[in-house]
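Some structures to go through are shown next.
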Structure P
Amino acid sequence: MTISKKLALSFFVSLNLLTITNSIAQKTKSKTSKKEPVKSTLLSYEKYIDENNDAHLKEYLELVSIPSISSIPEHKADVAKAADWIVSKLKSLGMTAQTLPTGGHPMVSGSWDKAVGKPTVLIYAHYDVQPVKESEWNIPPFSPKVMDGKIFGRGSSDDKSGVMISLFAIETFLKTDGKLPVNVKVIFEGEEEMGSLNFNSTLEKNKDLFKADFALNADGDMYNEATPSILMSLRGSATMEFNIKTANTDAHSGQFGGKTPNSAVAMSQIIASLFTKEGNVAVEGFYDKVIPATLKEKEMIRKIPYDKTEDMHLLGTTAEVGDATFLPLERLWNRPTLEIIGLQSGYTAPEGHSNIIPGSAMARITCRLVSNQTGPEINALIVKHINKNLPAGATVTYKLGQGFAKPMKFLDDTKEYRYVAAALNEIYGKQPIQIGTGGSIGSLVSIKENLGIYAYSLGFELPDERWHSANEFFRISSIRKGILTYCYYLQHLADEESKLKK
């Protein structure tokens, strides 16, 4: 799916934005009309969406162009700029909107509360994005471009798509009908990509502001373009960094080699000790609190169409690894992991060769957690393991992550679930499949614990859209499909809840 630099430049030179987007809108409209029938009540919304396609795309590009990288202090002003942009958009729709201080990056709050006697829906998304390695991108990551029916740019999929699709759906109702069928609140976070450090405390202080009857998570994905899905489980997460020191300075490998400890070797030995030959985590106690998948969960996994060659082709890998006693998706969704996500030691410049014995080395770790595992206790087990396996001549220091996400599971026997499923079935023409994710969204746990409601997933990212990687993109066709799904969901929920009151 990656576009070569030559092709990207060719598209950039020849791109006529209005012509391409109008063409895409017509193709998408035709496809939706033929294969994805919608209720006649949505026809006026389809008309508005198509007539405002260019304006929506322009706004989408504006938000993606803001480098709201939450984990890099130099981008603090950019994160605030993105928050202010969203507040202005909300106010332009006639909604109440503000930024809330969190102790870190601001949280965006918005509401429309004029549907008297109707329920309230809370929509969650995040507007902050991951860092970038610009040298790996075909275009500048914050100068988004439309190419081949896709928007390329950092955050175009994860998760500014969730922000914009939900806003466009609200706009469609307000500009077409002058009102929403239910009351709607939005909560857009600016720290999700750095562990949601202040989300829970801010939500706890503002429970009345975000009180709602239903909740949606716009930071979600569909199984593929043709197959809708609802997220039923999340893994938790824990992060840490540790540094190995064997000398105060790098040493000449000829003068000191053979008698001086090497930090890179010591680091390699430690990392090797973390895993068994089968690929399991060798840290004592790591699996002690893992609850085995239920028969229902195993049956759900067996129903998911899975082809390991698709992932291998997408990533360019040549093998699938892991404990073969568990199905691949079970390892991904229901088993914990320990991954080395960064390493540094010695001379690593692109060119040149420095004959040294490194005096220090650094490694970063991310663990994905399940069941009743917690970040602090898992980090404590890893620290204990490293201390126990520290090679002679090496000392270690730790930098433990402050943001931890708890694992979470959702119920499928609730009306909240059924409303989301009905909307997806209406737009896609088929019932959604139930999936898990190996990722973490700690904010959803906070919403459940503070507000007492599950935020069911209704996001339209697709697995091949290179989240967190170079050349991230989002399909323009998904914007239209997403807006229609939100429109149907809000109207369907209003209708069904009205029936329950009679």
Structure Q
Amino acid sequence: MKQNIENIELQFLTINDYQELKEAMIEAYSNMPGSYWYESHIKSLIDKFPEGQVVIKVNDQLAGCALSIIVDYDKYDDKHTYMEITGNYTFSTHTPNGDVLYGIDIFIKPEFRGLRLGRRLYDYRKELCERLNLKSVAFGGRIPNYHKYSDTLTPKEYIARVRRKEIQDPVLNFQVSNDFHPAKILKNYLEGDEASNEYAVLLEWDNIYYEKKNKKASITKKLVRVGLIQWQMRPYKNLDELLQQAEFFIDAVSGYRSDFALFPEFFNAPLMAENNHLTEPEAIRELARHTSGVIKKFSELAISYNINIISGSLPEIQNDRLYNVGYLCKRDGTVERYEKLHVTPDEIKVWGMEKGSKLRVFDTDCGKIGILICYDVEFPELSRLLAEEGMDILFVPFLTDTQNGYSRVRNCAQARAIENECYVAIAGCVGNLPKVHNMDIQYAQSMVFTPCDFAFPANGIKAEATPNTEMILIADLDISLLRELNQFGSVRNLKDRRKDIYELKKTGPKNI
């Protein structure tokens, strides 16, 4: 048959296919006499859910079939039987408002096995699940070789040995190879399945694109455009002049319909020039007086330009202590604060800067984001904690004076993208400030990093600015690619962590 194939076609099942379907089932289930659907069953399935019933034909001959229904899975626990999930074979359990595509039957005729036709049927189910925005595909998978080992192995032990390739189970192996994962042992699942001792494995495939139905008139974007501002350090007469320059950049990135504008760390440092006669600790505390005004203006600009603004970082005094902080000014008017958790030895020695203590993920209209200020990105634990909370994009405002300092930030940021399967955007300041102590020179090249896999740039760099030149950098980030990477990547850094031998946890106040 393999040599004589002229056509393979996936078709919706019709009642006219019934006689051929019955004969195919009798042949496919020869070890289970009488295991075939009556015509009334097939008619009921087609009437209730025609999209869920498909056949695959080879040279116009029926070679296999997949039957499915949609169920409200919350009405059933993980101990259900086949009779319960099918409503005693009436399929009354089917509901268009359900959340799980449940597989009722799937088979390939023996003469057509080895052509990977079953994979086509499974792929159809996955695509249908995605198109209907269902949470997952699930079904009770038979373990037809279990009867050979039931005297010495429990079902759990049997499945474990199958997964380790110590026992060959063609059905379970095939399902696992098609990205279905065992979730539960089902006892007394299919009456009369002696080969499986009436056990089955609840197998599930999760739809990474599933979106819970939202009653609000809003959506979470899947394609996110970020605008990075590579800020030139230059003298400004006053705060108003600095904010005019900031608005120019916000206007520019907004004009390109960006969802985020990212400013660098301490981009307002030029304002310290007027206090150059003071000591460094006194000068930066004077600079901190401007912070509330900057954030108030940024919040207004976020609304008027319809863009989420990440303010980089600014000095701020709280309870007489100096911190390096930033604010996320959302376009809906809300403002949220973040802190630099690891301050550099120079920040402590020159300014008396205090360490922050709050680490959190931010919910935005573009999904979950994280923000780490400069030195913080050199500590992998922080971004891993954020990744565990679902972060898709990590923003890193930074300020480095030399190229080797910049290289530390850049290389660590790129590592964070790979190990956390996320995008990382970094933005820094360039130029010189001859009249500001401790802020003489700056070196930066703003960049956007990605994981390294087939769907992303081979070198893991989505976009890069010209080094040491004032400019903006615009990049589009496809969030759906991260979901695919997490499930189907060449390597899966988040899933493959050995939590059995190590763990990462917060020890301070629960701020995530």
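Thinking only about FRET efficiency 1/(1 + (r/R0)^6) of positions 63 and 399 (r between Cβ atoms, R0 = 25 Å, to 0.05), which of P, Q has the largest value? Largest value of FRET efficiency 1/(1 + (r/R0)^6) of positions 63 and 399 (r between Cβ atoms, R0 = 25 Å, to 0.05): P. To test your reading of the models, identify which of P, Q gives -8000 for helix-only ellipticity at 222 nm (-39500 (n - 2.57) for each DSSP H run of 4 or more, over all residues; to 500) when calculated. Here the read-out was taken from Q. Sorting P, Q by percent of Cα pairs over 37 Å apart from high to low puts Q first, with the largest value.
From which structure (P, Q) was relative contact order in percent (Cα under 8 Å, 6 or more apart) calculated, if the value obtained is 11?
Computed on structure Q.
Here the criterion is mean count of other Cβ atoms within 10 Å over residues 239-246, and among P, Q the highest value is seen for P.
Where a number appears in this text, it was derived from the coordinates with a stated rule and is not lab data. What you are looking at is a predicted structure, and each value in this text was computed from that prediction instead of being measured. Cβ atoms are built from the backbone, for glycine too; each structure is taken alone.
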